[in-house]
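J.: Below you'll find a set of structures to go through.
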Structure P
C-alpha cells in the first residue's frame, strides 16, 4: 500500500479567523496560488495537507496539556510554567483568553477547514477527482469542526465567502454559529457523505475510511445527545435553546450513536482490536490494525518527519511530537555510588536515553495519586497499568560511557547494568517497611538523589503510589519515544518523537456504543453495555509482556476480568474504564466535559509537594466553574476582528471577557 508522505508548503489563500492555510504536498513548493489550487495537482496537494495538519494539533505539547492537566489524570509538575498551571484551575494560575493554550488549534483547524472547502468546491471544477477523494476532505472538515465545537462552543461556518465556502480573501468580520448549527450544517452532513463515499480500506497507509467516518459520526451523535440533554445545566454559547433544528431529541441521537457504533464493529474493514494492550502501545507497532487515525511521523526521513532526527530540538512548532516530554520526570537525577560504602561522587545510573520508558525529561505534568491508586487499582489481573506507565528504572550507565561494571545503590547493595535502580511499587503493602530520607539522599551517601525510600535487603530505591510527588512520578510509557537507531548507545533522546501520535482507535466503538446504551439506546443481542465493555476488559486481561519485569509474560486473565465487571454499567464506570484504556492520550477533558462530570470527578486530587524527599499527599481543590466547560476564544482572534470592544466582548465566551 502506498504511504502518505507529507511536508509543509503554503497556499496563498487567506481565510477569516486564521491567516495562511497550510498545504502539504509530496513536492516542496514555496507557495500555492488559488489558481493552482483549481488544478488536479493543487487539489491533490490540498488532500495531502488534510493529513499533515494533524501533526500541528496532536503531539503539540501545550494543546496536549489542555486535554489532560486539570482532569483526574494529570496535574502540573514541578517544572511547569503558566501554560500548565493555568490549566489546573487549582489557584496557581489564571485561565483566560491570553493564557489558554487551546489557542493552539484555532488557526490550524480553520486553515484546514478552508482548504477542505476549497477541495470540495474545486474538485468539481477539475472533474477528475473521485468522490472518495472528496470524501476525505469532508471527513477532515467535520473532524475539525467537531474539535472546535467541543472546545469553544459555537464557531463560525462562514470564513468570509459564505457558510462552508472556500475563502480566498482576508476578512476581519466574523459571526459565530450556534452549537446546533455547527453539528447539523457541517459535522453530520459531511460525515454521512463521507461514510457513503469513502472506501472500506485506506487509499494510503493511515488514510481515512468508512470506519473512521463511522467512528466520528457515532462520537458526534453521542456528544450532541449529551449537549441536548444538558443534565447539569451547563451554559452554552452563543446562547441558544437546547433544541435540535430538525426536531430530534437527545434520545434519537443516543440511539443513532449506538447504531452507527455497532455498524462500525460489525463492518470493521481492515481494522480490529490488537491482541494485547501491550502490543497496542509497543513502539514499532504504532500503525497497527486498531489505529483508525494518527498524526504521522517517521524515523526514516527527516523531511517527512516534520522535525529533525538527530538534534537538540525545541518542544513546539512545525508539527513536532513532543507531548511525551511533558509527562516525563527528570530520572537522570537518580544517583548510584561508586564505592561499596555508598560514598564517592554520585554517578547518574539511569541516563537520558531514546527508549520508550525514558526519553527527554520536562517534568511539566504529573499523574495524580488517585490515578495510580483508584483508576488503576487492579495491577495484577488488568494489564493496562503495566502497559501505561514506566515504573521501574534500570541502570544504563555504560551506554553513556561510564566504565563501572558495578555501582552501589539502596542499602549500599550492588547493582549492575539492566537491574532496577528505582521502582515505583504497585501499592502500599510494603509502605510500613520503607524508610525515606528527609531530602534527596540519606546522610553520608551519594546514592539516591531523588528522595526515594529503602526497604531492607533491596538494592533498588522505592516509592509507593501514595508517595509520588510533583517532581518524582512514573513516566507515561505508552507515549514514550521509540527508535531503532540507538545502536549500543543512548540514541537521540533530545530529538522530538518520531512515533505517530495516536488519535482514534477501533476500541472506541465499544465505548461509544456502551455509553449510548447507558443513556437509553435500545441494544441488539450480544451488545449490551456490559457485554461491550467486557470485550475491552477481556483484552485488558491478556498479558504478553511485563514492562515492570522487562520480560515476556503470558497470562490470560480475561475470564476474571469480565467476571469482575459490575452487573449494571453506569456512566461513572464507563468513564473509569475509558481512563484505564486511554490514560494520557488526550481524551480525558473531552470525556469529562461531554458527560458534565468534570467537577465531580476532578474537583480535587492528591499529590506530594514539588521537592525531593516529599512523600506526604497534599489535598488540592480545584475551582471548576460552569464557564470552564468552554475554553475562551483566543485573544489573537479578537484582536484581528474589526469590531467595537462591546462586540468583541459579546463574541467571547461568557466569563472570559
Structure Q
C-alpha cells in the first residue's frame, strides 16, 4: 500500500447471523496480520474469540470478544459480536463504538432475510458496513442471485467489489472489479494475479457496470464519465468507494472462505483503504466534542472470577491516561486485548478501544469523562425488552443471600437480562431474549459465583373476582375464656366492581351499633380475606360495605371485629359466584410481511385478540401486528414466532388488564390448583 495512512487506529465490528463464520474470520484476520502464529478452530476450542466456557460448550459466540492487531501501519480493533438473535443486545451495544462493520453471511439466498434486523440497525445508526460472503466454497447458487437477495433486505445499495472465479468446491479465485485484475487463491497465502478468464468477461462487465452506476448516483462527475463512455480512473473509483462507504451510502460486497484465508487480505486492504477514520465517525455522528478533553464510552462489561470488573471502552476524544480518575473512579489498569490476553498500556488516544480494570460503578453505555460531568451524553443502544422468562431459586437455601448480588453482576455483563422479585408470586424471575440466553446466564451463575440454580416456568399471577352481589352477610365471632371474652358482630354487603377498579371499603353504620374504634378492624379483616378467595387466588374488583352489627361493652375489641369480618367474607364470597381472572398483555409483533398471515393465526391460536396490523413506515417489507395475549400463552410465544419467521420476528409486550378465563381453561387451572400441596397464597399453580 502506497496510500498515506490518515489514522493510527480503526475499529471494526464483525457481525452476522449464527454459523456464518464470524469467529473463524476473526481468527483468519489475526493470523494474516501476524497477531497469532497459529490459527485455532472452533471445533478444537482454541480460538482467540469464544474463549469463555459458555461459548466453547455451545460452539457459538455469546458475548463480544475484542482483539487488536496491526496491518499496513494501522492498528485495528476487531470486535467479534454474537450472531444469535438471543444475544443481539451485546452486538448493538458494541456497534455504537465502531467506525465500520463487516457483515458476514453465507452464500444462501434463502437465508438473506436473517440479515434484515442487523441491516436495519446499521442503517438507523448510519454505521458504514461491508458484506463478506463467506463459505463460497459451499455455494450452489449464482453469485448475482445471492447478491440480489441481499439487496432486498438492505435499505442501502449493495455493490459488488469482487466477482468470484469458480463455484462451490471449485472456487479458485476472484476478479477485483476496480482494477479488473483476476487473482488465484492459495490457502494460507496471498492470492496471485492470473490472466483474466475470458469466459467470465460478460458477467464481470455486468457486475462492474452495476458497481459504477451505484457509485455514480452520488458522484456527478463519475456519472458524466459513464454517460460519455469514458473509463473512469481507478483512483477516482477508490475515492468514491471511500467517501460513500464512510457516509454509509453504499455497502461494498466481498467474497471468500475465511477458514482457508481466501479473500481475507483483499478485505483487510479494503478496510485500510476505504473504511472511515475515527475522526470521520465523530463527525458523522454529529458529536460536538472538545478534542483535548478525554471522553470515552463503555461498550462492554466483563467480570472475571479473579480479576474483578473490567470495562471495554471506546475513546472518542483526547488522551486517556492510566490511573486517571473517570466519573469519580480511579482506573486500576489499562489494557489492549487479544481475546483473553492483556497487554498493559499507559495511555489511549482518540479512536482507541481499550479495556479498563477495577471499574466498579461504571455501566455499559456510560459516557466517561475526567470530571464525571460530560457536557454531552453519548447516545447508547436501546435496551431491548425481554421476551422469555424462567423462575429461579438457589439449589441451596443458604445461597439465597448471595443471589441478588450475583444477579446484579450478571446483568452488568449482559444488559439483555432482567430480573425481578415478583410481587404476587414471590418468585425470582430471570428474563432474557430466549432459552439459550438464559441457560448461558445460569451457567455463569454456577461457574463464576458458585450458585447452581433450580428452575421452573414462572407462575401465572391469576386473580379472582365475583359476578354477583350479596347483601347482609352476617359474621359473628364469640369466644369466651376465664377472663374477658371476645365478641364482634358485623353485617356486610358485597358487590362486584368494574374491571380494574380494585377494592373499595365503606361503612354506613348508624346509631353506633359498631363503635368507630372497631371499624378499622373490620376493614383489616376484609382486606386479609381478599388475599385468598374461594378459588384460592387474590380477589380484586370488589366493594364491601359495613352496614350493621353489634358489640359488647366489655368483650368487644378491634381484633374480635377483624375475625368477625373474615368469617363474613368467607361465607359471603362463596355465594357471590367467584370467577377466575388471568393477566392479559398488550403485544406488538414485528415480522416480515410474508409471514404476517402466519403470525395472525399464531396469536389467534393462543387465545389472543388481534387489534390490527400495518406496514412499518421506515422498514420496507415489514409489518407490525398489535393485539392482546393471555400471559399464560406468552412463555414460548417467542420460540414459535422465531421458528416461523426464520429467527427474525420479535415482539414487545406490557401488562394491560385482567380478563375472565374461559370455562374450560379455568377448570384446568383450578384442577392444577387443587392438586398442588400447601398453597397458602394461591399462587403455586397455574404455571406458564
Structure R
C-alpha cells in the first residue's frame, strides 16, 4: 500500500487513523508499505508503532519501465533507508527507471528481499528483465481474480498475489477488498518467501481457497466462477450489479433490455453496421493482397506509353529517310544512344531480408539449426550484401553515364536539324501493358460473387461475401465521403479504366482506392439458413457480447430473461456462460428458472428488503446452491429452499400446482 504521494501518484493526504481502521476492519495480519521509488523512515516508525499487525518496509521501484515491489525484513532500517535513497536519487521524473545492474549494485544480494514484480498488471516487468531476476522472485502481482485463478492453475506461471495497492488518505469511505491469504505460520520475510513459492499455500479467501473472493468492503464474497443474484423486485439486485461494476475494474456489464429489439427503422442498419465494424479487420485482410496489386499499377499510364512508342517509331522512320543527309553532329555515336535502365534490385533486397530472418528467428531456431549451419547463413548474408553493394555501385555509374549521355545528346540536337530518335523502354512498356491486363483479370475475380468467410456462432452463422458494386451509391457509402462516383462507375466493367477515372478525381485518396472495386458484405443467418429476424438479431448480439467478455475480468448480466425466450436461454446462453465462468467471475441477476436453476451456478446471492423496528434494511444473503441456509454478513440466516421457490417458481404452492398441471397433460 501507499502512504506517500510521489511523481507516480495523484496527490493525497495520508491518514494514520484510516490506515488503522482499514487494518482492523480487514483483519490484516501483515502489510507492506511500498511507496513509489521512495522510503520514508520517520513515517514508517510512526506507522509501525501504532498498528497491531506486522509491518514490512519496502519500496515500489521503476525497473526498466516496469514496476517491482522490493520488501525487506523489519530490521536494519537505517541501512534500508540509505539504499532506498539511491533509488530516489536516480528517479526524479516520470519515465525514469533503473536497470537490473543498478538494482543489484544498490541492494546487493537480492536473496535478502521479497521481490514481487508487476506480472499481470500494468506496468508489467518485461520478459527479458524478468528472466534476469527470476531466481530471486517469489511471486507475481496480478490485478483481478480472473488472472489470479488462471495463474494459480498453471504450474509454469509464477505464484499469483493480489494486493490492495491502496492510497491511505483522509476521507476514505470505502476500503479495498483485494488481499492475498498465505498459509505461512510465523510471519517473517523468509517464511513468506518460502510459502509464496508453493502455490497451494496461497489463496483468494480465508476458508474457501480460490473458489470465493471478497467483492465488497463489508466482507461480501462472490464465486470466482458462476454467480446468480436472486430477489424480489426493488430488493437491490441491480444495485448489487452496479456496485460490482463501480468497485471492480475491467468489467463487461450487459444491462437489462440493452440488447432487445427496438421498434426503430434504424435498428437493422445499426446492427449491420455493428457487425461490419467487428469484421472490418477481416475485410482489410481479404483486400490487402489486391491493394498491393493496385498500388503496383497505380502509376501505369497506357496512354503515355502508347504516345512514347508512336514517337519512337515516327522518329526512327524519319531518321531512316534522312540517313543520306546526316551531318557531322548527327553522325556522332551518342546522338541516338539509349540510356541505361536504372532501378533498385528488389529481389536481392528481399533475399537478404529472408536470410536475415532465418538468422534471427527464435521461434523455429531448432529446426533451422538442424538443417542449415548458422555460419553458412551468415556467410550467405555477407556475400549477398557484398553483391548488393556491387550492384548499387554499378547503378551509380550507370546513372552518371546517363547524365552525360543526356547532356551530350541535348547539345548535339542544338547543332543539327537531323531527327533524333525518341528514347523509349519497350520492355517496360510491355510489362506495364501486361500489368494492366492482369489487373483487369484480378479485379474481375474480386468482383465475382462468392462466400469468402464463414463463422458459426452458437446456432447462428456469420457469412462474409464479396460481389460487384451494384451502383455508384454503394461505392459512395463505402468511401464515407460526399463525392460523386457516377462518372467513374461508367467504366466499372473495365477495372483499369475505372482506376484511371478514380485517379482523375482529386477529391479521392489513392490509398483508399482498393476499397472501391468490390463490395464486402456480411449476413447473419439463423440455424435454418435464413437472414435473422429482429428477435434473432438481439439473440445474436447477446451471444456476441458474452463472447466479447473474454477480453474483460468480470461479466455482469441483468435479467436476460426480460428480452429472450427460455429455450434460447437454457441452450446457447447457459452453455456459453458456464464455459466462460471457468475462466472468470460471472454474475447474473435473474428471476427465471431457465437461468437460475438450469444453469447450475456455483454461488447464490439473495437480496432482501426487510423492515426492522420500522426501519427499511437491504440485506444480502449468500451461500452455495447446496447449502440449506444462506447467510448474511451480519449473521442472519434464511432457508435456501424458500429463496429458490419464491424467486424462481412464484412460491412452493404455485410450483406444485404448475407441476401437477404439466403431469396431467404429459403424453
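J.: Give the label, chosen from P, Q, R, of the structure having the highest value of mean count of other Cβ atoms within 10 Å over residues 105-112.
T.: Values: P: 23.8; Q: 20.0; R: 13.5.
Largest one: structure P.
J.: I've got another one for you. Of the structures P, Q, R, report the one carrying the highest value of mean count of other Cβ atoms within 10 Å over residues 609-616.
T.: P
J.: Output the label of whichever structure in P, Q, R has the greatest value of relative contact order in percent (Cα under 8 Å, 6 or more apart).
T.: Of structures P, Q, R, the maximum of relative contact order in percent (Cα under 8 Å, 6 or more apart) occurs in P.
J.: Looking at structures P, Q, R, which one was FRET efficiency 1/(1 + (r/R0)^6) of positions 313 and 593 (r between Cβ atoms, R0 = 35 Å, to 0.05) calculated from, given that it came out as 0.30? Spell out each step's value before the answer.
T.: Values: P: 0.65; Q: 0.30; R: 0.00.
It was calculated from structure Q.
J.: Computing Cα Rg over 2.2 N^0.38 Å gives 1.41 for which of P, Q, R?
T.: R
J.: Using Cα Rg over 2.2 N^0.38 Å, for residues 169-376 alone, single out the structure from P, Q, R with the greatest value. All intermediate terms of the calculation are to be shown ahead of the outcome.
T.: Values: P: 1.42; Q: 1.35; R: 2.25.
When Cα Rg over 2.2 N^0.38 Å, for residues 169-376 alone is calculated for P, Q, R, structure R comes out on top.
J.: Please state which of the structures P, Q, R yields 0.00 when FRET efficiency 1/(1 + (r/R0)^6) of positions 241 and 521 (r between Cβ atoms, R0 = 35 Å, to 0.05) is computed from it.
T.: For FRET efficiency 1/(1 + (r/R0)^6) of positions 241 and 521 (r between Cβ atoms, R0 = 35 Å, to 0.05), the value 0.00 is produced by structure Q.
J.: Once distance in nm of label points 7 Å out along Cα→Cβ at positions 345 and 449 is calculated for every structure in P, Q, R, which label goes with the largest value?
T.: Max of distance in nm of label points 7 Å out along Cα→Cβ at positions 345 and 449: R.
Bear in mind these aren't lab numbers, they're just calculated from the coordinates by the rules spelled out. The structure presented is a predicted model; accordingly, all values stated were derived computationally and were not measured. Cβ atoms are built from the backbone, for glycine too; each structure is taken alone.
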